[in-house]
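Pasting the structures in now, so scroll down.
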Structure I
Amino acid sequence: MKFAYADPPYLGMAARYYADHPDHAVYDTEDGHRALIERLSEEFPDGWALSLSSVTLRTILPMCPPDVRVMAWCKSFVTLKGKNPVYAWEPVIVRGGRPWPRLSPTRDGNSPMVRDYLVEPITLRRGFPGAKPEKFVYWVLSLLNVQPDDEFMDLFPGSGAVGEAWDSWRRQLPLALVR
């Protein structure tokens, strides 16, 4: 199966954080994000995940197919930006993925369970704004139920953290699931 993760410059923030990237202006437009969602849906029908800011969820969600789900990355440590309430979560839009077995109402403890949220601090000193922590990537892989032999593409490699976590994930047998 073929999956993708997209962590583009967030709508309205590309010029601020990614001005040195030649395509930064594309992602400061709604059309740029709409085209990205169309690309994800066409090239990755097995499943994809898209990170965005909580401020732009209202704008970007209507661009998505109706079968997406919104997950939440809750940040247990955040940088203060002078705003109250602080920005302490980010939505992750997920579409598709390999089906998981249905959970039994009695939960025998052996059935894997992936939550629709993750509590994990931000990554510091990664050298790239918005770099995702390894546990975040493991969570996204779990949401999509990606297996080691699948194809998984990071469409915005930035710091390389997602690719490193994917390599680490594939080396782990059996796969450790985020609980």
Structure II
Amino acid sequence: MELRIDQQYAKIGLDIKKPRIDLNIDKPRIEINTSPSKLEIHNPAPVLHIDQSQCFADAGLRNNELFRQYRSQLALSDFASGLDRVVSEGHILAAFEKGGSISQVSFDRCNPPPDNYTISEIPKQPPRTWFDTYPVSFRFTPAKVDLKLHWGKVDNNFDWGRVNVYLTQKNYLHINWVPGKLDIKV
């Protein structure tokens, strides 16, 4: 007996979708706020004092107090010299027996002794000076740095892959015998 065997293999198809990942990334960032350091210096200027009262007094110029003192002393001096002159004239008139006379007193009054002239430079002494100084003050403000961190964020959009398997050709086995020749043996 003759047999015919027909055979067909099964075929499959694959539908493949690859996995995919989409990442949305917000980057981290830092906010920095700075303020610079400051140095404040307060330096008051020195004050210069100049006392020229004695220089002015040497030139004959005086302030009110010095002028009052000067005129008081001058009045006392004039009083003393006037008193001395009156006393000396009285002595001259009292001694008329010794040759003193009114004419002598009148002559002495009309012909005063010559004035002495003195030449000098003024002021005779320098002005008095002094300083008032003040300390320097400092105020330091250090710098500031403020940091604010904003965390980053990652959004994960993952799409799973898929594999679909389907049959494109079925398998089969077909066995036939071929009629015609039959060999039977007993």
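Each value in this text was obtained by applying a stated rule to the coordinates, not by laboratory testing. Keep in mind it's a predicted model, so treat the numbers as computed, not measured. Cβ atoms are built from the backbone, for glycine too; each structure is taken alone.
So semi-axes √(5λ) of the Cα gyration tensor in Å, for residues 18-89 alone, computed for just one structure, reads 96, 8, 6; which one of I, II is that? Write out the running numbers ahead of the final one.
Numbers: I: 24, 18, 11; II: 96, 8, 6.
That value comes from structure II.
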Checklist line | Origin of the value 14.4, where mean count of other Cβ atoms within 10 Å over residues 58-65 was derived from one of I, II | finding: I
Note to self: Quick check: 1.4 is what I get for distance in nm of label points 7 Å out along Cα→Cβ at positions 26 and 162, calculated from one of I, II. Which structure matches?
What the structure shows: I
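Tell me which of I, II gives 1.00 when you compute FRET efficiency 1/(1 + (r/R0)^6) of positions 10 and 154 (r between Cβ atoms, R0 = 35 Å, to 0.05). Present the calculation step by step, with values, prior to reporting the outcome.
Working: I: 1.00; II: 0.20.
The correct label is I.
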Note to self: On distance in nm of label points 7 Å out along Cα→Cβ at positions 2 and 130, which of the structures labelled I, II is highest?
What the structure shows: II
Item checked: Given 63 for relative contact order in percent (Cα under 8 Å, 6 or more apart), calculated: source structure among I, II -> II
Check: Which structure, out of I, II, was mean count of other Cβ atoms within 10 Å over residues 146-153 calculated from, if the result is 9.2?
Finding: II
Next item on the list: Can you spot which of I, II the value 1.03 was calculated from, given it is Cα Rg over 2.2 N^0.38 Å?
Entry: I
Check: For which of the structures I, II does the calculation of FRET efficiency 1/(1 + (r/R0)^6) of positions 66 and 138 (r between Cβ atoms, R0 = 35 Å, to 0.05) return 0.20?
Finding: II
